[in-house]
1. Quick check for you: by distance in nm of label points 7 Å out along Cα→Cβ at positions 62 and 94, which of P, Q is greatest?
2. Assign the value 3.9, calculated as distance in nm of label points 7 Å out along Cα→Cβ at positions 102 and 118, to the correct structure from P, Q.
3. Any idea which of P, Q comes out highest on distance in nm of label points 7 Å out along Cα→Cβ at positions 46 and 166?
4. To which of P, Q does the computed value 4.5 (distance in nm of label points 7 Å out along Cα→Cβ at positions 134 and 174) belong?
5. When helix-only ellipticity at 222 nm (-39500 (n - 2.57) for each DSSP H run of 4 or more, over all residues; to 500) is computed for each of P, Q, which one produces -11500?
6. Tell me which of P, Q gives 9, 35, 36, 16, 3, 1, 0 when you compute P(r) over Cα pairs in 10 Å bins from 0, in percent.
7. The value 1.8 for distance in nm of label points 7 Å out along Cα→Cβ at positions 38 and 78 was derived from one model only; which of P, Q is it?
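Laboratory data are not the source of any read-out in this text; all were calculated from the coordinates shown. Predicted model, so just to flag it, every value in this text is computed and none were measured. Cβ atoms are built from the backbone, for glycine too; each structure is taken alone.
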Structure P
Amino acid sequence: MAGTAPQIYRIVTLSSGASRGSNLLAIHRYFAEHALPVRIHHAIFTSGKAEALAMCHNLGIAQAVISAQDMRLFEARVLDILRSEEIALVALCGFMKLLSKDFIAAAGIPILNIHPALLPKYGGKGMHGMNVHQAVFEAKEQVSGATVHRVDPLYDHGDILKQAEVDISSCRSAQEIATKVLAQEHLIYAPSIYAELCKA
């Protein structure tokens, strides 16, 4: 009897219009290098000005640009893609908006984000919002890190799936912290996505 084709997990990434695509590229490379049955079916951006659009085009990743000025309309259009294309997971890659509780419930699939710091209840010192690396630097913290978590309507409060610490004691600027933390994000995000897909 002929064997059945292996399941291919289709995922969607959501990114802001300012995205350079660093985590998106790391995810794509990880699945390709490890020959895993996962592909980025759509990379969705909130603006056509994103640098990462050209990168996705060069990699053969389908892109869509959907304005997030009206979040209700944005979420409705994204839900249409998730439902019509049998998407298994959404990964935020520099997406700077809050997704609503109704959207998260309606999607019915895992929605993950990576936070560039350790969240407080797991060893971090605070929620620093958009300027996390500057805040960590100014607080003279010795350790930062990266946290993969489920998306929650509150900013970066979802269930933790994976964390990794980064020693930043030798960093002399917020930019140095950002560089070290981003390297750690690249190491833990894609494996966490795959682990979540395999739970289904």
Structure Q
Amino acid sequence: MSEGVDTGLIPVPSLADRTGNLADQAGALTGAVNGQYWASLLSHALHYPVSPGEPYYIPACSTTAQCVFPGAPIPLPAWSAPARHLLQYIPLPNTPGNFFSTSAFDETLRDDKGSLRLDATTRWGMLSAYYFLDDYFLNNPHPVNRAGANVPGFNALSFGRARLINLGDTQTLRSSGVNEFRFSFMRDANVLG
């Protein structure tokens, strides 16, 4: 079974955020440079001096002497290599307010179930056997509830199998007694996400 699922409204970086301009993110650049090592790394990447304890950004900041990122843009050389390369996998906003939403990807579920029951009257009593099997596979394009990503391209595959076996033997002992034996075994194995 395939069914279209909607992502809902997912906040994604704005077009300005993708260039390093975080002026639209109130409070995104709070704090200050922590330690000489970090200040040296920033100085090398930005090609201007950065001091320990210097604030990253303050609204009135207009020069690099007052804060690390005047006007709030973070130059591309200061971005980490993973951030530069992973941003391409996050979709552009397609709804107002820097949100992304789509229902272009289907959730696919295959769920096979079956059972078998046998009963027989024998000289050992009334014998019964029951077997149940449930085998499933789920391809979820937006696995938010499974610690996955809510943007396209990071789907989660979940699959599993449940089995149940019941065996029984019921014997009549004279006219006033019954002896009953039951054995059950269940196994449930799931791989989620």
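1. Q
2. Checking each candidate, the match is P.
3. The maximum falls on structure Q.
4. Numbers: P: 0.3; Q: 4.5.
Only structure Q yields this read-out.
5. Details: P: -11500; Q: -2500.
The read-out was computed on structure P.
6. P
7. Values: P: 1.8; Q: 1.3.
So the calculation was done on P.
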